[in-house]
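Right after this note come the structures.
Taken together, the values in this text are just the output of simple stated rules run on the coordinates, not laboratory data. What you see is a predicted model; the values in this text were computed from it and never measured. Cβ atoms are built from the backbone, for glycine too; each structure is taken alone.
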Structure P
Amino acid sequence: MIELPLPPSQNHVYRTSKFSRRYMTAEGKKYKADAQLMIQAQGVRNPHDALSLIHYCFYWPDNRRRDTDNFLKVLKDCLTGLLYKDDCWQCTPTEVIENQLEPGNGHVVISWEL
């Protein structure tokens, strides 16, 4: 199990250039680098070949409506190479997404099964 601060939305992390190329913004690069350091500090160092289940529990700081999928893309990019080898799985694990309200303390807890 690992705990991370809530990521920025995918809308703030990825941009498209005028030449139709996708790139990661400075905000996205900073979150990814910081999150990967936190993941390693929590003991995740050897990526797995395959996972059967990944459970994401989002603890939102307020009750605003959010599109969870926009946050998952950023999290999956941070987990690639640390929790699992590649996010282009041949056999996609089951994903469980849970949302909770925890005022003033936004974070996400990620757990998995092999």
Structure Q
Amino acid sequence: MPDSEDTKTRNEQFKQQLQQQKKQEYQNKVKQAIPKPYILKNGFWAFVVGGLICVIAQVLSIGFQSIGLVEKRANTAALVIMIFLGAFLTGLEVYDNIGKIAGVEKCNRRGK
């Protein structure tokens, strides 16, 4: 009887080792399949695109001030327009493309 228990223990140990080996192989394959992020390139483009968005907002604010709005109201009007543009471009699925250019790795949440 002790031999059968010893055999069962060995079989269980072997199964566990086999499972660990398969798990390690799978993790190695996953590491190879995941693309490496381009941190400097993505950071540069995020800076450029973010800066352009800020420039657009600033131009809108200055434009509203030039037609006679007080600075606080001009900034509010520019903010409202920027929020509208963000929602509108998101609805047209253009904002996802802007995000991809800006270095966002996973911008589309629908899995396309």
Once distance in nm of label points 7 Å out along Cα→Cβ at positions 18 and 58 is calculated for every structure in P, Q, which label goes with the largest value?
Q
Given that P(r) over Cα pairs in 10 Å bins from 0, in percent, derived from a single structure, equals 12, 22, 19, 14, 10, 9, 7, 4, 2, 0, which label among P, Q identifies that structure?
Q
Relative contact order in percent (Cα under 8 Å, 6 or more apart) gets 42 when computed on, of labels P, Q, structure P
The value 4.5 for distance in nm of label points 7 Å out along Cα→Cβ at positions 26 and 82 was derived from one model only; which of P, Q is it?
Q
Value 5.0, calculated as distance in nm of label points 7 Å out along Cα→Cβ at positions 10 and 42, assigned to which of P, Q
Q
If helix-only ellipticity at 222 nm (-39500 (n - 2.57) for each DSSP H run of 4 or more, over all residues; to 500) is computed to be -27500, which of P, Q is the source?
Q
I have 22, 54, 20, 5 for P(r) over Cα pairs in 10 Å bins from 0, in percent, for residues 50-97 alone, calculated from one of the structures P, Q. Which structure is it?
P
